[in-house]
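See the structures that follow.
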Structure 1
Amino acid sequence: MKKVALVIVNWNGIEDTRRCLASVRAMRPDGNTLEIIVVDNGSTDNSVACIAKEFPEVRLLALDTNLGFTGGNNAGIKYAMLNNADYVWLLNNDTLVDQRALSILGVFEDPNVGIAGSKIFFAAGHEYHKKRYSASQKGKVFWYAGGLVDWDNMYASHRGVDEVDKGQYETVEQTTFVTGCSMMIRRNVIEKIGVLDDAYYLYLEDLDFCLRARNAGFLLMYYPRSIVWHVNAGSSGGAGNPLHDYYITRNRLLVGFRFAPTRTKFALIREAVRFLRGNNPEKKQAVTDFLTGRLGRQYEPKKAIT
C-alpha cells in the first residue's frame with residue numbers, strides 16, 4: 001500500500017474546486033492511502049470556508065497571498081513530503097477524475113519511472129472547436145496524450161490535442177514531458193531535483209521540472225488507463241491574453257536558455273529583439289524582465305490562476 005498526496009491549488013475558483021473534489025471523493029483508491037491537500041492561494045471568494053465545510057476530509061493549507069501555480073503547488077509538495085508521501089499527485093482544480101485515475105500507480109512498478117501523466121480529455125463542452133464535434137464525441141476529445149517539444153522553435157505542445165479518441169493513444173510509453181495538469185511524481189524525484197522552480201510562477205514550470213527529472217535519469221511516462229477531464233484554463237484565460245503573452249514569452253526564454261541547443265538560443269535572441277522592437281507591451285516587458293533577471297511574479301493576473 002502506497003501513500004499518495006494529491007495537491008490541488010485553488011485561487012478564487014471554488015466552483016471548479018468543488019466539482020474536482022467531488023470527483024476525487026468518488027475515486028477508487030485501489031488499496032492505496034490518499035491524502036487530499038488543497039492549497040488556497042489567498043482567495044477572496046470564501047473558498048476556504050466552503051471547502052472546510054463541504055470537504056472535511058481535505059487538508060486545507062490557506063496561504064495569505066497568491067503564490068502562483070509554482071508557489072501554491074510547492075507549498076503542497078513540501079507538506080506532502082514532510083508527511084511521508086510516497087507519491088505526490090499535482091492536479092489542476094478545473095479537472096474531473098475518472099474513478100480509476102489512481103491506476104496510474106501501476107506504471108511505477110518500474111523503479112526507473114519518476115513521473116507519469118494521465119490521458120486528459122477536454123471536459124465536454126470545453127473543447128477549443130466546439131462545433132467540430134458531435135454530442136457523442138464531446139468528452140472524448142484529447143487535451144493531452146503525451147508531451148512534445150519542438151527544440152528548433154522552443155515550443156512545447158500536447159500530442160493528440162483536438163483529436164477524438166479512437167484508440168490511437170492507448171500505449172503506455174515514454175514521453176518528453178508530463179503536463180502539470182495531472183502529474184504523478186515519485187518521492188525520490190523531489191528528493192533528488194527539488195520542487196517546481198518559482199522563477200516561472202506560471203506556465204512552463206512543468207516542462208522545466210520534467211527536463212530536470214530526465215537529466216537526473218528518471219523516465220517520464222504517459223499512462224492512458226488513468227483518465228482526467230480538463231476544463232482548460234478556465235480562469236487563467238489561455239492563449240492570446242496579456243497574462244499568457246507575458247509569462248509564455250518570458251518563460252520560453254528561461255527554459256530555452258537552460259535546456260535548448262545552441263542554435264535555438266540564437267533563434268530566441270533574434271525573436272527577443274523583434275519583441276523589444278514590436279508593439280506588444282506584455283512581450284516587450286517579458287523580454288526586458290528576462291534580460292534583467294526579474295523572474296517569478298512580475299505580471300499581475302486579472303483573474304484566477306488554475
Structure 2
Amino acid sequence: MKKISLRVMTADAGLRLDKFLAARSGLSRTTCRKTLGEGGVFLGRRRATRLSRPVAAGETYVLVFAARPTLAAEPRVLYEDDGLLAVDKPAGLPTEGTLWSARATALAWAERHAGAPVFSVHRLDAVTSGVLVIAKTHAAARRMAESFRVGAAVKTYLAAVALGAAGLPGADGSIDGRLARAATPGRFEVVRQGGVPATTDWRTLAQGPGAALLAVRPRTGRTHQIRVHLAHLGAPILGDIRYGGPRVLALPAWGNLPLARPLLHASRIELPHPEGGRILQVQAPLPADFVELMRVFGWSPSLADAAS
C-alpha cells in the first residue's frame with residue numbers, strides 16, 4: 001500500500017480536487033479521478049469523493065493506493081469449441097476496453113487467441129476473477145445473450161465478506177434491491193424508487209472471526225450488483241473499499257491480512273450450449289488470494305465445490 005500526502009498551499013486554494021491532486025501528486029488526472037471514485041482519497045478521517053470539490057488552503061489530502069494483485073500473463077482456457085470460449089479471467093484484467101486501455105482486455109486476448117473477432121455476452125468487473133464466457137460466432141452470441149437475458153445461464157460466485165457485530169441475518173437469504181447510480185462517480189446504490197430491479201441469492205459456506213465465505217447467485221446481471229447488495233446487507237466484500245470493505249483484515253491469532261482487491265470470484269457457470277442446447281458446466285479454480293484466505297481461516301478448498 002502506498003500513501004501520498006498533499007497539503008493545499010495558498011496558491012492552490014479554489015482548485016477542483018481532481019485538478020489539485022493531479023497537479024501536486026505527479027499522477028495523471030485519470031489516475032486521480034479513479035482513486036477518488038474508489039474511495040482512496042482522504043481529508044482527515046473522511047473520504048473525499050467529489051471531483052469538483054474546491055480545495056482550501058491548509059487542508060491535507062491523503063491518496064491511498066492498494067497494492068495491485070499479481071496478474072496472470074493471460075487468461076487460461078477452461079473450455080473451447082467452434083462456438084464459444086470459456087476462460088479463467090485473472091483479477092485486474094478488464095473484460096472490455098477501458099478509457100486507459102483497449103488492448104489489455106480479456107476480449108482483446110480472446111481475439112488474438114482465436115485469430116478472429118469474438119463477441120461479449122456478459123461481463124466481469126475488472127477486479128473480479130473467474131469464469132468468463134465469450135462467443136466466437138454471431139449465432140452463438142445471439143443464443144447465449146438470450147440465455148443470460150431469460151436467466152437460463154446460472155452463475156455462482158464465491159464472496160469473502162466482512163462481518164459486523166450483528167453478523168449475517170441467517171445462514172442464507174435473498175436480497176431484492178433496486179439499483180441506481182450513486183452521486184459518487186463509479187458507484188451504485190440500493191434505492192426504493194427508480195433504478196432497475198435486481199435480485200441476489202446468497203448462502204453461507206463458512207464463517208470465522210470477522211469474516212464469512214458466501215456462495216452467491218445473482219438472478220439479474222446489473223453492474224456491481226453483488227458488491228452493492230452484500231454491502232447493503234451489512235457484509236461488504238473484503239478488500240472492496242469502494243463499497244465499505246476493509247483494506248486489511250485484523251486477525252488476533254494470525255495478524256493483519258492485507259487485501260489487494262475485492263475477494264469476489266466467478267466460480268462456476270451453467271448455460272445451454274448455443275449448438276444443441278446441452279447444459280455446459282464450466283468451473284474456474286480458486287485464485288491464489290482465495291487459497292491464502294482459506295488457509296488462514298482453516299477452511300477447506302472443497303467448499304468451492306459445495307458452492308455449486
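Some values worked out for this structure:
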{"item": "Top of 1, 2 by FRET efficiency 1/(1 + (r/R0)^6) of positions 194 and 258 (r between Cβ atoms, R0 = 35 Å, to 0.05), largest first", "result": "1"}
{"item": "Structure with the greatest value (metric percent of Cα pairs over 34 Å apart, set 1, 2)", "result": "2"}
{"item": "Answer label among 1, 2 for the case where log10 I(q)/I(0) by the Debye sum over Cα atoms at q = 0.16, 0.21, 0.34 Å⁻¹, for residues 18-57 alone, calculated from the coordinates, equals -0.46, -0.73, -1.31", "result": "1"}
{"item": "Ranking 1, 2 by mean count of other Cβ atoms within 10 Å over residues 74-81, the structure that comes out highest", "result": "1"}
{"item": "Test item: distance in nm of label points 7 Å out along Cα→Cβ at positions 90 and 298 calculated as 2.1, pick one of 1, 2", "result": "1"}
{"item": "Among 1, 2, structure where mean count of other Cβ atoms within 10 Å over residues 10-17 as derived comes to 23.8", "result": "1"}
{"item": "Label whose coordinates, when relative contact order in percent (Cα under 8 Å, 6 or more apart) is calculated, return 21 (choices 1, 2)", "result": "1"}
{"item": "Winner on distance in nm of label points 7 Å out along Cα→Cβ at positions 82 and 282 once structures 1, 2 are ranked, highest first", "result": "1"}
{"item": "Label whose coordinates, when helix-only ellipticity at 222 nm (-39500 (n - 2.57) for each DSSP H run of 4 or more, over all residues; to 500) is calculated, return -10000 (choices 1, 2)", "result": "1"}
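Bear in mind these aren't lab numbers, they're just calculated from the coordinates by the rules spelled out. Computed from a predicted model, the values in this text were never measured in an experiment. Cβ atoms are built from the backbone, for glycine too; each structure is taken alone.
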